[in-house]
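Student: Take a look at the structures listed below.
FYI, it's all coordinate maths here, none of it is from the lab. This one's a predicted model, so the numbers in the text were calculated from it and none came from an experiment. Cβ atoms are built from the backbone, for glycine too; each structure is taken alone.
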Structure I
Amino acid sequence: MSDFNKPLRLDLAHHAGAPFAGMLRVEERIDLDARIRGLVKVRASQLNACSFCIDMHWTEARAAGESESRLAQLAAWQDSPLYDDVERAALALTDAVTQVSETHVPDDVWAIGEAYFDRDELAHLVFAIAAINLWNRLMVSVRAVPRAEANSVLTRDGVQ
């Protein structure tokens, strides 16, 4: 049985309201270019296989003007011509930080980040990557499902 057919394990906002609200406040204080931030959120969510966050942030990115083709090619950003050098630096850092247990964030990846972001921007980028990774871990752990999937399951089962 796929996870989207299983019930939500725990309502984090209800049972851990203070830390949940705290994470929202952290997110509000991250100062990063919206386009970069959207790409980071979708990419980390892809790597973490968080369907809830992929759906949410893909939808947000589209609403903010991101193209469907750039989002679709994000899984293969290294081979796609659709991203500029700044975006590539952010995505390389996203991949390395998201997979930190394997990569330990290599010096060459960090150096590329430093080449395109000043120290303040780089600090906010690292916070943005860390924040989406925490959200991914939370949503995967409680089996949160994308709204579109949840709605199609409800409709498919005849329950509205």
Structure II
Amino acid sequence: MNSRGVQSKVRSPLRRRPAAARGQSYVELAFAIPVLVTVLLVAADFGRLFYTYIEVVNAARAAAQYGSNSVVTAADSSGMVAAAKQDGANISNLTVTASQCTCGTATASVPACASNYCADDPAGNYVVVNAQTPFSTIVKFPGLPSSVTLKSQAVMQVQQQ
């Protein structure tokens, strides 16, 4: 009883819902779960795609950095490939090709570079590294390719002549 002498009902905040309302929640959950799982799979696949692409780019750059140290390392294509494979150790099926080129006089062992490389230094030597790996999604999504080849190219000028 309160101060006026009237008895008041106290409602519990933990009141139970009717059975029909509980069933509605289950139906909403049944519709929401497939949508949430699909969003999670798409996010996971795109995350894997971007991670793999960054690893391919970094592997090509590591090989080019190794090769650009001197004329000796620029001629060591197997060393550049090893540097790329070491940097991209988390990537399966990584394919790397490395070569050098010159803006000066081309020889049988060192070919001429593309003209856009030679704009800044007409007598420079460059290393060119190409890296690639295949990528496949976890799930096949309609309208999107399920596999793609991720490629990267790194070009650096040789530092010591």
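Student: Where is Kirkwood radius over Cα pairs in Å largest, in which of I, II?
Tutor: Max of Kirkwood radius over Cα pairs in Å: II.
Student: Next question. -21000 is what came out when helix-only ellipticity at 222 nm (-39500 (n - 2.57) for each DSSP H run of 4 or more, over all residues; to 500) was calculated for one structure; which of I, II is it?
Tutor: I
Student: For relative contact order in percent (Cα under 8 Å, 6 or more apart), which of I, II scores largest? Walk me through the intermediate numbers first.
Tutor: Values: I: 38; II: 23.
Max of relative contact order in percent (Cα under 8 Å, 6 or more apart): I.
Student: Here is a further query. A value of 0.00 was computed for FRET efficiency 1/(1 + (r/R0)^6) of positions 30 and 118 (r between Cβ atoms, R0 = 25 Å, to 0.05); which of I, II is the source structure?
Tutor: Traced to structure II.
Student: Compute distance in nm of label points 7 Å out along Cα→Cβ at positions 38 and 70 for each of I, II and report the one that scores greatest.
Tutor: Comparing I, II, the top value of distance in nm of label points 7 Å out along Cα→Cβ at positions 38 and 70 belongs to II.
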